[in-house]
Each structure stands twice: as C-alpha cells, then as structure tokens.
Structure 1
C-alpha cells in the first residue's frame, strides 16, 4: 500500500505542475510540493495502524464511501488534519498546509484557496489516470474543470494521458536499471 501511495503522490505532484502551467500561474514548484505531500497524513495512518488502516481502506472500496469520513469515524480525525499538523511542525509554507487540509473539501472557487482547488482537480485527474491511492476522488464541478481546460471528454482524456506519460517518465528515474 505504501508504494501505491507514493505513486499517487508523485502523479499528483506532476499533475499540479501541469495544471499550474495551464492556468499560467506562478508557484509551480510550490504546487508540486503540495501534490507530493497532500496525503502525508495517510502515510502516518498507514504506518501507525497498518491493520486498522487496511480494514478502513477495504471498507471504503467495498462501500464506495469517502476515506476521510471513515478516518473520522475510526480515529476522530482524518489524514488532512494529520498532514497539516505535520507540515506545520516542519515549518512548511502555510499555503501548502491549507491546501493539504482542504483538498477534499468542496472548493468554493472564490480564489481563497486556489492551491487546494488545483489539488482537488489533480487528485481527481490522477484517479482517472489509474494513479489514485485507493478511493476515487470526487469530480470537481464543471466550471472548475472548464477553468483548467478539461471541460470536454477529449480535453479530459488528453490531460489524463499527459499525467500518465509524465508519471511513467518520472517514475522510471526511481527504478533500478
């Protein structure tokens, strides 16, 4: 499960960079780091309670519910809060921490947390690219997808393929030769 989480984190980081380029916003590297670290709380839960976390993951897949809801039920908190707490203790940029905390929240689109909005789209696109962790991320609104140029089936598939290609190229650097 750790390898799947790492693969998802890398693909989310790459997707974040691509989405920032599409928006022509600055901060591609900050977005990359947010993508890489967005599920660091999952890693804490996975290693802190491997048996319990595996049971939660299986239940989420079987029932089709949200992992953060199951985490709240089981632990009284979820991976986003653990992630924020850890990133704060590391003195990571607070915008990244806020994005990690809010990446499963409904993005308002008001610009108050653009990094979280981008992260929500990246998470969704990674799932579409079969590079999700274990539960499908919720689909962003049509307006949000249009903002990122993914408002048609063709443009969505093009972006998904670009993420797969970037992931395959980048992950090849970590494989033994």
Structure 2
C-alpha cells in the first residue's frame, strides 16, 4: 500500500474551535457526509462502532434554538436569550453525535471514548477542507426535550454533543502549555 505524505501535525495544531461562522455560507452536503465517513474510522474496542451522526435540517435547528431560548430566558433573561437565539440561528450547519448506551460502565466508557475520537476525526476532516467546527456539550444536550426534538431515544443512545460547522469568519490564535507540564517520564 502506498500513501501520500500528509502533514497531520500541522492539521492537528492548526485546528481551532470556531466561534463565528460566515452566515448563509453552507458547506456542500457531500463534503460533510464524506467527513462523517472519515470520522467512522476512529479506534473503537471490538469494532463496536458505537457512534451515530444526525445531520440536522432547518426545522430541527429552529426547534432546538426555540428550546434554548426558553431555557436561557429562565436562567438569564429575555435579552440574553434573544441574543443567543439569533446567534444560534446563524450557525450554518449542525450535527448531533450520539453513543450507544450500556449498563456496563467499562463498555460505556470505551464507547464514549471512541465517539470522542470520531468527533475529533470529523473536526479534522472538515478542517482539512477549510470548514471550521465547534463541539458543544452544553446543558441543552442533556435536556429531555432536546432528545425528543432530535428523535434520540435516551434509553438507547447518549448525546455526546453538537458539532456546529461552517466557514470560519475568524480563527483565533492559541498556545498550549509546555510539554514538560503535560508529560511525566517514568523509569
């Protein structure tokens, strides 16, 4: 098997969480579906492939934004809710990622970890095409009404998060702590 050299380190270190997307500039759905296919090559114990991706349409997105507006109004007031509502409505693309539920804690943790790897694969695949992402695990993703809106059976699946995507309006600069702060070498 021959492979083309890929600068994976540059791809990983250049990817950023995107907070602001170019409104109304929606990436081609075939690119998104290809990225989801790529995401599914994440490592997973016993090849269980515990993930499921939900590509959301306008009606579902609006329902989620309505729910979030209701929740934010209760927590922070109408002005904050309206601001967040309009911001969320402007996000070009939405994907929900779930993991199969298990009563076995070890399997649950292995499947959750595999889904997190799949999300990273998804984000890197999209980033390689110039498409930015933000992975959100906010309170709304644990709300029963949210599960109903996205047609996810809480008894069978656990929502790992929302992945928002689109073309970045801006890309923030960031640094990571020194390797010596993250690495302990044992004898």
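No value in this document is a laboratory result; all are computed from the given coordinates. Since the structure is predicted, the reported quantities are computational estimates derived from the model, not experimental observations. Cβ atoms are built from the backbone, for glycine too; each structure is taken alone.
Below are the figures for this structure:
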| item | result |
| --- | --- |
| Which entry (1, 2) yields the derived value 2.8 for distance in nm of label points 7 Å out along Cα→Cβ at positions 9 and 137 | 2 |
| Comparison of 1, 2 - label where distance in nm of label points 7 Å out along Cα→Cβ at positions 33 and 65 is highest | 1 |
| Read-out Rg and Dmax of the Cα atoms in Å, computed value 15.5, 47, structure in 1, 2 | 1 |
| Read-out relative contact order in percent (Cα under 8 Å, 6 or more apart), computed value 26, structure in 1, 2 | 1 |
| Distance in nm of label points 7 Å out along Cα→Cβ at positions 121 and 169 - highest-scoring structure of 1, 2 | 2 |
| At a computed -13500 (helix-only ellipticity at 222 nm (-39500 (n - 2.57) for each DSSP H run of 4 or more, over all residues; to 500)), which of 1, 2 | 2 |
